[in-house]
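Below you'll find a set of structures to go through.
Please treat every number below as a calculation from the coordinates, not as lab data. Note that the structure is a prediction, hence the values are computed from the model and not measured. Cβ atoms are built from the backbone, for glycine too; each structure is taken alone.
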Structure 1
Amino acid sequence: MRCPRCLLVQPEGQPACIQCGMPFPGFQEVIPDEDLPVGPIAVSRKGWQAIAIGAGLALPLVALPFFGFLAFLLHPLMTIVHELGHSIAGWLFGYPSIPAFDFVYGGGMTIHTGRQFGLLFVIYLIFAGLFYRFRHNRLTLGVLAGLAALHALLAFTRFHDLIILFMGHGTELIICTVFLYRAISGTSLVHELERPIYAFLGFFIQFYDLKFAFQLLTSREHQEDYADAKGGGHWMDFSRISDDFFQSRFLLVVLAFFLFCFLPPVLAFLIHRFRNLVFNFAESMLDPHPDETD
């Protein structure tokens, strides 16, 4: 059954909602999916508690030098997420890529090989298979057509390089959003303790990136250190993006990223609040044989 208040699917025989705590006596009837309300869903008390605990633990860890060693222990998480972002984006545009730790200069690196147009052929073959699979769903066909056109536009222009460069830091923000959503919504948890842990990890990533961008915006010393990283030569992501695409306007690129860093909590909250609409849309997209009247 689903909780009548927050709509979370409950384990069999659950006496009260595992998310919002609402008791179930008198509400034992099953609510069919098609009858579910599509209105906004409020964040439960446990959700706000998880957010407060996660933010309260993450902020001093990032902001105070006293906790620098503990923050350093979590840095490999940032490195793995960052380099996986570069790697996934590289594969999507035909460049076999391997994420790795950089044992010379520290941090991480992604090894890109030469472009393999066979990979692009495979990607468009997948698109063709999806077009055939959902050939009776006009909504899905429209979305797939848009994605295929966007991929082709990026893949056959220099802008795919911009996406590959940005998706290191971009993937950090995506994972941050996912973690914060899990903390806010409490969906698909094995144990309630996961909520503050997800909140802590999400806020750690956000605060870490905000601090990183703010230091680059305000400190000449940090700007010089960033330019000298990886042996100099403007190998770092923001340096390459600014040099190759924005006429060397480095601070403009960093400012854009700084503003992006405020989005994850907002997006996580909105996805939770309107998750019934999101899920209904996803279900409509994944239906290969929608009714003719839909």
Structure 2
Amino acid sequence: MIASVKNIVLEGKHQKPILADLFYTKNEKQKPLVIFCHGYKGFKDWGAWDLVAESFAKAGFFFLKFNFSHNGGTVEQPIDFPDLEAFGYNNYIKELDDLESVIDWVTSSSFEYKNQVNNSQITLIGHSRGGGIAILKASEDHRITKLISWASVSDYKNRFPKDEAFELWKKNGVYYIQNGRTKQQMPHYFQFYTSFIDNEDRLTISKAAKKIKIPHLIIHGTDDPTVNIKEAQLLHQWNPESELFLVNGADHVFGAKHPWIEQFLPNDLLYTIEKSIPFAIL
């Protein structure tokens, strides 16, 4: 029987709560831990992520997914983006800190479900921008034993506005990206850039990828229109010991969408999970 506990409120380091979900099979066994990091304009309840969590739980994992504290959701409304001000003040350092808070919590002696978790086996899975966060954290945190990136970015710096758009951002202090689904104008305050520059060495994914000594599985769709397949190839090039697995014809979200009302996974996401589970168990 799969047990799930949703919307647990954690205190983060940045004055905004982190919401977490837990999925596991109820028994006496300690289970390897999987922590899932959502991507840009993402959230833990997006699309088919609950079905993903259930798949890992059925396979014998303790699966944790969470909302980054400044992803734009709130405790009352964790889905979508009621708090655009928080979204505007998000940055990569806050996301790394949030992930650390989550790892500290789930591995602590006071964790309510500690008898269900094997702290010596921790796999990070990150999707898209969350893949970059997972790579950075795996390179600096010795508690992580496996790393899986799904449709991950390979570089943060080249995603900032350039030339005239950058100068306008600097002058105005904010630029907006429209969310294609919700039609919200989502702000990015200039601190997003200055925080990156202040921490550029730590936030350079290529440097992190080259330092990784644990097993790393890179999964990417060949038809990803959001993050080009070349980024997966670069990640693999920087860490030749990694494994690169391409899902033929898959898009950025492996066939899923939000909302996802089906009771089954899209085929491309199913392939992705079927590749990830044995890798995490080994």
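Set 1, 2, criterion relative contact order in percent (Cα under 8 Å, 6 or more apart): the highest-scoring structure is 1. Ranked by mean count of other Cβ atoms within 10 Å over residues 94-101, structures 1, 2 are topped by 2, which has the highest value. Starting from the value 1.9: which structure in 1, 2 was distance in nm of label points 7 Å out along Cα→Cβ at positions 62 and 134 calculated from? Computed on structure 2.
Among candidates 1, 2, the computation of helix-only ellipticity at 222 nm (-39500 (n - 2.57) for each DSSP H run of 4 or more, over all residues; to 500) that gave -9500 used structure 2. Out of 1, 2, which structure matches 58, 46, 23 when Cα extents along the principal axes in Å, for residues 118-261 alone is calculated? Computing Cα extents along the principal axes in Å, for residues 118-261 alone on every structure in 1, 2 gives 58, 46, 23 only for 1. As an exercise: mean projected area of the Cα convex hull in nm², calculated from one structure in 1, 2, equals 14.1. Which structure is it? Answer by label: 2.
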